[in-house]
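What follows are several structures.
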Structure I
Amino acid sequence: MDRKALVCRNIKEQPRITQRELARELGVSLGTANCLMKECEEAGLIAADGGDHRLTAQGAAYLEPYRVDGAVILAAGFGSRFVPLTFETPKGLLEVFGERMIERQIRQLYEAGITDVTIVVGYLKEKFEYLIDKFGVKLIYNPEYASKNNLASVHFAANAMKERNMYLLASDHWMRVNPFHEYECFSWYASAYMDGDTSEWCFALDKKGKVLDVTEGGRDSWVMYGPAYLSREFLEKFLPVLELYYRLPGTEQYYWEHVYLEMLNGTAARRCGQERKTADRRRGETPFSAPELYANRLPADSVYEFENLEELRRFDPRYRDSSDNEALGLIARVFGIPESEILDIRCVKAGMTNQSFLFRVDGKSYICRIPGPGTGLLINRRQEADSFRAVQPLGISENVIYFDAETGYKISEYYEGSRNADPSSEEDMRRCMEVLRKLHHSGVRVNHDFDIRERIGFYEKLCLGLGEIPFEDYKEVRAYMTELMDELDRFGRPKVLAHVDSVADNFIFLPDGQVKLIDLEYAGMCDPLIDVAMCAIYSYYNDEQLDRLIRLYLGRAPREEERTVIYSYVALGGFLWSLWTVYKHHLGQEFGEYSIIMYRYAKRFYRKIFQKKS
């Protein structure tokens, strides 16, 4: 830490600063501050100017290596603890007291003379585009935002940080007082003091505030809390190690701070497989030695990192009364309560079609489903509502509190202690097949069909309307599927109310032993054997597992026609959902290898049927 540079910076920013004020700014005694001022005067860095001081030309030159070159703001993540707000708006774009958090950060940086600002985006990346025109920022896309933590975001921003003095911020920090400066004289991490037990990352510091160790959790401690400033010297040592970590398996959920922590505690070399190369360097620094970092100990209530919506509600009253969020407003109206009484909001892992979150009202838990992008074209919500009404007397589905047949919003009872079916458990799947048989044998009917031929044609049209279908042999495989559908038509199979979306996750095992079958979005009159096929492909079953599932459903070995029908629906279901995935891709949603797995089912099971006939 260069304290003379700190004196020069403070004189430049506040020519009339007193020695007592300087001592407070530097965190030193008044005597030390007097000595530092004298040293700077003797070195020609500052000069007395009446009762004030001014920075000399020599002092300005001395400060120049400490000039901050820019800032990187990490804004790629989803912000799961802020659902349902973040279903619509990235966390950094949420407003606090009428001002978006990331805009406040950018303005504070600009006020300090930092105008080179780069934002790493991922989730809802298009929402940040307006900032280019409004503030002149640059955007970097992190394509791994959904599967990796912010270590990956720093990796993608590394070229913007190399050989530069940089601030590193998270987009969801809110700073009451501007903590940024045109010049920074040492690398630091913002720090707040936490009384009592805390789960934050806690500092062990020397007398000058240098970081000696960091522990996850502690008591009565200064903690890592807010933005960081990393000098070019710090980044020169740190970024190469971070790049090694980025490529290591098992670091996908690491924060960038994990890398520094392990450099600090001496485990970085071993993790990177470089322990032998550094073992002989018993003295001096190694490539894995932690660069110097200091705690920038800020006054209480200077920086806020909102952990969840409850914290934001306590801070900004607007979120207690009316958040302007459609889902929260709906819940308030349905239950006749203010939004402040919607508690314990938690994210549910996003489904492939919908987004959902849990909440509690009057001590009871519920789940709210929000339709995902593009589902208005794919799902007829009125038909879904008809299916729910039809199955309610059977007692096999969830208790629906509210259903909007126009928008697809649904509120239903949440069963505490429940679990999804385990597709690897034969006993679980036996129970699931019992529920399907109950549905199929109930005699319940609705006035709409699930017509797989119509659905394949419809999805195909949607995909071609947005772009191409990327499978090289699509035309050939499409002809195979038409052949299978023609063969099914010749069988003249019976139609019952089928679930169609019989994925293991839609079977809920309750603590009292009941099994519920939820989410009837695709349900309609169809061949009951389609549910066996769909259950199998959703679970990525192989041939042996599929044959075992067929026996569990039928209670016996299948007849030749039944096996052919189920194999046909495996192929057709795979083909249908591969088209569904292509359509979702055109809308900007990705589902990894799902499309390939589904397409392989289509081709492989067509061949099984064809070879069998041959």
Structure II
Amino acid sequence: MKPFLLVPILAAVVTGQPKTYPELATETAENLKVAAGEFDHERREVMIPMRDGVKLFTVILVPKGARNAPILLTRTPYNASDLTKHAESAHLASVLQGYDNVTDIIVEGGYIRAMQDVRGKYGSEGDYVMTRPVRGPRNPTPVDHATDTWDTVDWLVKNVPETNRKVGIIGVSYDGFLPLMALFDPHPALKVSVPMNPMVDGWKGDDWFHNGAFRQTMMSYIYDQQGTRKNETKWWSTHYDEYDSFRRYASAGELGKARGLDQMGFWRKIVEHPGYDAWWRDQALDQLLARQPLKVPVMLVHSLWDQEDIYGAPAVYKAIKPKDTDNDKVFLAIGPWYHGQMNGEGSELGIVKFRSDTALHFRREILRPFLDQYLKDGAPKANLPVVSAFETGTNKWRALPGWPPASTARKLYLRADMRAGFDEPRSSEAQFSEYVSDPAKPVPYRQRPIDSSSANWRKWLTDDQREASGRTDVLTFTSPVLTEPLKIAGAPVVNLVASTSGTDSDWVVKLIDLYPDEVAAQPAMGGYQLAIAMDIFRGRYRESLETPKPLAAGVPLAYRFALPNANHVFLPGHRLMVHVQSSWFPLYDRNPQTFTASIFWAKPEDYRKATQRVYHTPGNASFLDLPVVSAK
């Protein structure tokens, strides 16, 4: 190019004179129309208006040739557009595969798939509120997820000509919370609801707290969800080992402040409400649904090793099943899964193998007949049992008339000399076993280095617990070798009599299946300590879940709390084991073991070692009430 030709061009730019060169015409299509002849479905993207004028972005996928087809709806804060674009494919099965393997039900059953961004997230208008409460004392507006679902269903049945005007709602986790919200004043066209691993009570045992202990590993979720509308800003790591990342800060409150979490409304509310006050109770869906009429058939789906929402599904079943007087509206499915695994491959969890694809069985033999019965014209009755529960240990599906099944409470005593057994302790035994809990060296919740990326996070509940059992700040009580099967079904209940030299304490209790020293069929399971049910209780809430009180130092006090539900057979040759410890880090924030107004703002000087004692005497016996069922 000749340099002198640039002069008039640059001069024109500077002086604002007309350009002295032609433009090239754009080659981008003005309004692209996809040639969809090879597609087996049609994709429609619409903005559905709500009663307050806010419009919600919705993707509708209609199988080619569909007529009188039911609609399966999922509402989500996780990007409806991306979740329905797993692959650049003409085939609906490939498009959906990334989010939900109910894909096999949708494609084989000819369902229309609808997925919608909740208000305030991704393509939808409006403001985002974490698990937006039901209209009432915590939500003075005229809209909630119940009204948004009603308005969405109403629009779908009026504007999707291929539908038979029957809609079901389904989802996992937050997307499982939303099918529960749909049960408040449901639209007449909503024929079925399937909440899988739903968020129900964030204080008692789902995402945010467990019995008052804060689940600080969920801080990253809050940051990602409420930092931006489209989750564009992400929580960051500072250490390869997350134990070290969290240990840098004296408290979860200090970490949140350092990371800017105080800019987010939900984080501020959590910090303001560390106890189970009216703010939490007014949002507990099991309690709210217990007061609602039961109009829509529901299948609650629960995972025995759900690392996020292990409380919700059984709690809702317990709350609403008494309303099912005809025994035809409330069903429960229980599987040996992590959070959401029922929608994937279910032949194993971590190192534990089940000898069949339990998730595929659930989808084909339980979920699809249930959906078809209520959503497809002329479909046969599913004839399902009220409860379909996979029994671990024997690895068999059981058809049950209710949950939990009839059982006998048997006391598994924590005895002196680190023994566990069904015989009461004797007065001649040592009064207590003790350990020193040091907040400077909290017990890791899994083997270090800790990596909570999604693939690892899913499996931690089935980690081998022997790493913890070798520590001096973890008590381990072990039974004799079993000579016959021992079957439990339901929630084991902890009855712990313990003292601390401090004025506050956490108590972590684990019920474990201790495998034989050698397992010929699977050598890696030799001596494996498989947790069947485990949880934490924050001592300051011993007398009142709402109002914390300091503990009397050195005084044996009774703590009673339920562990998560189990459906397990301890086989002959195995032993029962119980762990007791006082930290579970960094899954839960550290208890300073000195009473403070709020552990969110505990100072470094508040953290002190404490001597912890678990008592064995006849008048102060510690035990677990096991829901023992007759083995068949």
Structure III
Amino acid sequence: MKLRIAFLLSVALAAQAPAQQAAQTAPGGDIPANFTPPIEARDYVKREVMIPMRDGTKLFTVIVYPKGLTNAPIILTRTPYNAAGRANRMDSPNILSTLPLSDEPLVKAGYIRVYQDIRGKYGSEGDYVITRPVKGPLNPTDVDHVTDAYDTIEWLVNKDNLPESNGRVGMIGSSYEGFTVVMALLNPHPALKVAVPESPMIDGWMGDDWFHNGAFRLANIGWIGSQTGYKGKGSPPATGIYDNYEEFRRIGGANEWARASGFDQLPAWQKMVKHVAYDEFWQGQALDKMLAANPSNIPTLWEQGLWDQEDIYGAITAWEALKAKGKTGNNFLVMGPWRHSQINREGRSLGPLEWNGDTAAQFREEMVLPLFNQYLKDGPPANLATATIYNTGEDKWERFADWPLACQQGCQAPLTPIYLQADGGLGFEKGSAGGDSYVSDPAKPVPHLPRPVNFGDGRWGDWLVSDQRHADGRPDVMTYQSAVLTEPMRLSGAPIAEIFAKTTGTDGDFVVKVIDVYPDEVASKPEMGGYQLPISLDIFRGRYRDSFSDPTPIPAGKTQRYRFRLPTVNHVFQPGHRIMVQVQSSLFPLYDRNPQKFVPNIFLAKKADYQKATVTLQRGGKDASAIWLPLVPAK
């Protein structure tokens, strides 16, 4: 019986084997030709389409909206950062979880959300050009971001393509995405009714991503490589060195780093090397000048972070250019206590600073959404002030009918000079004439953060509020501070640095910082005792003291004037605090090192060109170094 059972089992197993083998070796393997997960549980519709442009190029576009939505306005963002990823915070059947945090007010208000890859990136066809210039001398083609935005909106408001739309469109975006918003304003589609450019890239040489007053931002070389070396997501090269300070110092100039990384092959980097001064290439891309020459009538809200570590220049400059053209009636400025693009995240704090609530959510819900509702839904007036600026010393929003409160001319108050004085003093009197000298050594540049410095270590976003005591006391950093304040002192506008100095070199940089020094003891937050909080700082490359487009050597040993604008502030120095100014000649590795010997192109400087220089800051007398402060009454 046992033998018979064993025989029957063996026959049965043998009969099954061919079927099992066939299943294991079926054509196509375990990946079917078509696999579609069920989406019935979603409370939204997501469509992915290719929208044709006028030259036939098709741009990948993601459209997301709640199920059952009708007669709804559209909010468009055009991005180089992966539209599919931007529209998919997480895989969820809930639209609030699917779209980014910053979209939550729009979702709840019933908007159609659209993200689009710009041409040449991710899912879009065509050729990618970093900040593609407008059609003309710098762009011989018939397309640019102006035409692409126009053609996209034309497709979106066509009822055959998007019947859920009410035919009205708003645009929003931060950083590069803000740049594409501004480009659309140069020739806006009739359906574009409102725009919100947030920290937009406006002039990459004067003060946004690439340069600041001629000094190159080394932190952006890796971005150039990751953006232009790949159609999709890229990454900076692996160098085997954690400390970027040591990495850039060891290898030499910016172009040496690019060559070692293979980035010298990239057309975008080759353009940087070719156009190191503010020539026609950069001037022809300055969007503030284009906007002023052709201002739009589109209501526009310009957003700027007061501590934006990447694009602290663009929004305020564009708004000021339009204000000068009398366009304040439809242009609004908001400046909040934020780092770059923090308005898309939580805004309760920045570094050690804590604010009165989520200031970023306040911006999105109380300023952006009402503006969109007004122009896209016929909602009530948004009631925005001409300028809404956060008071970072008193922790509150302030609304202004005119801004700034103090400036060189045309404001409620003029700028007031505060002078560098002897023995590290700082005051509103010139004081005795004299000079303070320090040796600037390119082999030992002043770091912008305590070492080791790594651009991916989590400190990049907050570095502009970092404690400056790491630099105070260095022999190559000159520190000046006021007496302890006995009453509040308010600054509301953009300080101007006016440094008189001589150097033994023939080139050199000047970094100027305006700092709020906290009392030695802060009972409510002990770690803030003595904190040196920078409220405004920037760099200036000395070769451009007379002309940004035509650099000249600095005459060695002769006093020269270096005058440049610092970022905008709205801050109150409280009693018990001090005002401090620090002056130095490097801020590394954020900015490239100046060889301090004039060479035609600093990108191409050789190691032998880098030399020490003795820099002497002049104070008192006819050459009195000062910071011109936007000082106004505290109340």
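Of the structures labelled I, II, III, which one yields 0.15 when FRET efficiency 1/(1 + (r/R0)^6) of positions 545 and 569 (r between Cβ atoms, R0 = 25 Å, to 0.05) is computed from its coordinates? List each step's numbers first, then the result.
Details: I: 0.95; II: 0.15; III: 0.55.
Structure of origin is II.
When distance in nm of label points 7 Å out along Cα→Cβ at positions 49 and 417 is computed across structures I, II, III, the figure 6.2 traces back to III.
Throughout, read-outs are computed from the coordinates displayed, never taken from laboratory work. In this text the structure is predicted, and so the values were computed from the model without any measurement. Cβ atoms are built from the backbone, for glycine too; each structure is taken alone.
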